Structure I
Amino acid sequence: MSSISIPVNVETWAKQITDNIAQVIVGKTEAIELLLVALLCEGHILVEDVPGVGKTMLARSLAASLGCKFSRIQFTPDLLPSDITGVSIFNQKTNDFEFRPGPVMSQILLADEVNRATPRTQSSLLEAMEERTVTVDGKTHQLPRPFLVVATQNPIEYEGTFPLPEAQLDRFFLRLELGYPTEAEENQVLIRLQKQHPIENLGPVTDGDTIRKMQQATREIYVEESVRQYIVSIVRATRQHRDIALGASPRGSLALFKASCALAALQGRDFVTPDDVKRLAVAVLAHRIILKSESQLRGRSDKDTIEDVLNSVPIVLEETPEGTSG
């Protein structure tokens with residue numbers, strides 16, 4: 001850890017991490033940026049994409065870059081809640097019960113194919129995601145910080161899956177897709193992996209104390225009143241849209257607010273612009289809405305609908321606050 005250089009601001013810190021992850025992940029700068037947005041806001045991420053595009057490797061690369069403890073849970077229908085949270089086992093030597101922590105007691109947790117587990121098992125993550133604690137046999141255990149859940153699910157395979165309930169979806173700070181690489185990027189992947197996987201030599205470029213400082217710096221970002229109103233107007237518009245049966249909750253407003261502050265900080269600004277809000281709206285809000293059945297039959301998607309909402313809500317005029325720098 002002694003070789004880690006402490007950055008002077010969030011932008012510099014983010015570039016160190018992005019450059020480090022880019023040694024493993026080719027051409028996914030926007031996805032890495034969204035990961036860092038969630039990390040700064042202490043939020044969790046749902047990665048919805050087909051197998052083989054690098055979801056697991058992205059989570060592993062982030063954990064290695066942060067110097068954090070990484071755990072992976074392969075969700076299956078026979079997975080039990082105790083397989084995630086841990087169990088209390090009676091120790092005959094001490095004549096008492098001992099807590100044996102499960103894989104959730106980590107800092108970066110990859111919940112692979114989370115929708116393959118039963119609803120009961122899925123719900124065992126709710127306390128950890130919301131409270132950063134795990135309760136087993138009446139005893140509450142604190143999770144280490146930072147704590148970030150990166151959950152994956154396959155959007156095209158539904159047999160043998162249990163769709164995430166709305167309450168659980170709402171606890172994911174944002175949802176992202178990696179997508180297939182371009183031809184040039186895929187060629188670069190083959191070159192990099194010919195002899196050795198670069199993840200084997202990936203080292204940390206930051207530490208827990210620095211992460212907490214960057215999170216605190218993000219909370220100091222200035223948000224002008226008209227930009228706050230723009231966020232509220234977008235979220236409220238999801239509750240009135242003709243294609244939406246259930247709009248985003250106030251948790252969605254707060255998530256979009258925090259994410260916009262984080263994105264501004266990552267780009268070296270100390271104030272939020274409407275473009276920050278607009279850029280993040282789909283990732284933050286699309287998974288929080290429920291479309292009407294007739295809208296789904298017409299082929300509408302949650303992402304398309306959020307884009308409609310953005311087009312229907314007028315963008316406020318940006319006013320750079322005094323005393324800020326762009």
Structure II
Amino acid sequence: MDNPRTIAERIVANVEQVIVGKHDEVELALIALFCNGHLLIEDIPGVGKTMLARSIARSLGCSFKRIQFTPDLLPSDVIGVSIYNQKTSDFEFRPGPIFAQIVLVDEINRASPKTQSALLECMEEGQATVDGITHRMAHPFLVMATENPIDFEGTFPLPELQLDRFLMRVSLGYPSPSDEVIVIERQQHTHPIENLGQVVEVLELVELQTAVRGVYVDPLIKQYTVSLVGATRKHPAVRLGASPRGSLALFRASQARALLDDRDYVLPDDVKALAEPTLSHRLALNPSALARGIDPKQIIAEVIGSTLVPGARVSRWARS
């Protein structure tokens with residue numbers, strides 16, 4: 001296998017033929033991919049959420065399916081259904097589009113909560129149960145979901161238990177004026193995604209995902225990770241803090257960031273850099289905080305600022 005940083009640079013360069021000016025966001029998406037975790041891309045329509053997911057999928061040698069979530073979509077449309085075969089006098093399972101290595105769930109919050117819940121077992125346990133029979137998902141298995149802001153018409157809020165299953169949430173935002181000009185120029189004749197090719201083999205991806213788990217994490221860094229997550233549960237503006245799954249997500253993402261930075265050990269800076277994308281979507285604010293317009297990102301920033309970094313000393317001015 002090539003150097004992990006080399007593999008990441010190949011994918012980033014390929015994706016940036018389509019997604020312009022969003023280098024940090026593309027790298028965050030790759031960190032989720034290398035952790036074998038699911039990714040939630042939240043933003044307003046038209047900024048490239050679907051294109052980011054499709055570009056990553058085209059860069060990898062993985063099977064790919066897309067599910068367009070709509071209000072009338074049923075769970076069986078996602079997972080599949082058992083159909084009676086008159087020739088064999090038996091039921092046979094017809095798998096749904098969720099049975100692929102990379103699944104793009106477009107506009108996930110436009111479907112009803114019942115349909116959204118069809119993804120829970122797939123995302124957490126890598127399997128789907130239909131009529132009492134369990135069917136395993138492909139490996140690797142990654143759900144990349146796009147989401148519109150909740151105040152948009154025709155959207156349903158994602159429940160906390162589903163948000164918690166996404167390792168990371170990223171937001172693209174508007175491009176700069178100069179980047180927007182580049183986007184227009186690249187799409188003048190044809191969309192660049194049509195010519196996007198594969199740059200990584202499935203085996204390389206699996207080997208890299210295995211290598212992530214081998215990155216060394218000092219016990220003090222583990223304690224720092226748990227302290228950050230624990231502080232979100234005690235914040236006065238938070239009704240529901242990040243779960244232990246959030247601790248594991250931050251821990252695993254920090255390992256991936258270190259590996260992509262050509263290190264075999266995690267630094268506190270890795271944990272700090274990934275606290276917001278891995279934890280903010282897991283926080284449920286209380287009514288008072290919502291009324292004051294407090295953003296979960298502000299809470300993560302406060303938690304980082306108030307949690308002592310391993311090896312650091314509190315100054316006498318801070319003690320006083």
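Bear in mind that the values in this text are calculations on the coordinates, not laboratory data. This structure is a prediction, so every number in the text was calculated from the model and none was measured. Cβ atoms are built from the backbone, for glycine too; each structure is taken alone.
The table that follows gives values for the structure above.
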{"read-out": "Distance in nm of label points 7 Å out along Cα→Cβ at positions 84 and 108 derived as 2.1 - corresponding label from I, II", "value": "I"}
{"read-out": "Ranking I, II by distance in nm of label points 7 Å out along Cα→Cβ at positions 212 and 228, the structure that comes out highest", "value": "I"}
{"read-out": "Computed 4.2 for distance in nm of label points 7 Å out along Cα→Cβ at positions 92 and 260 - originating structure among I, II", "value": "II"}
{"read-out": "Comparison of I, II - label where mean count of other Cβ atoms within 10 Å over residues 52-59 is highest", "value": "II"}
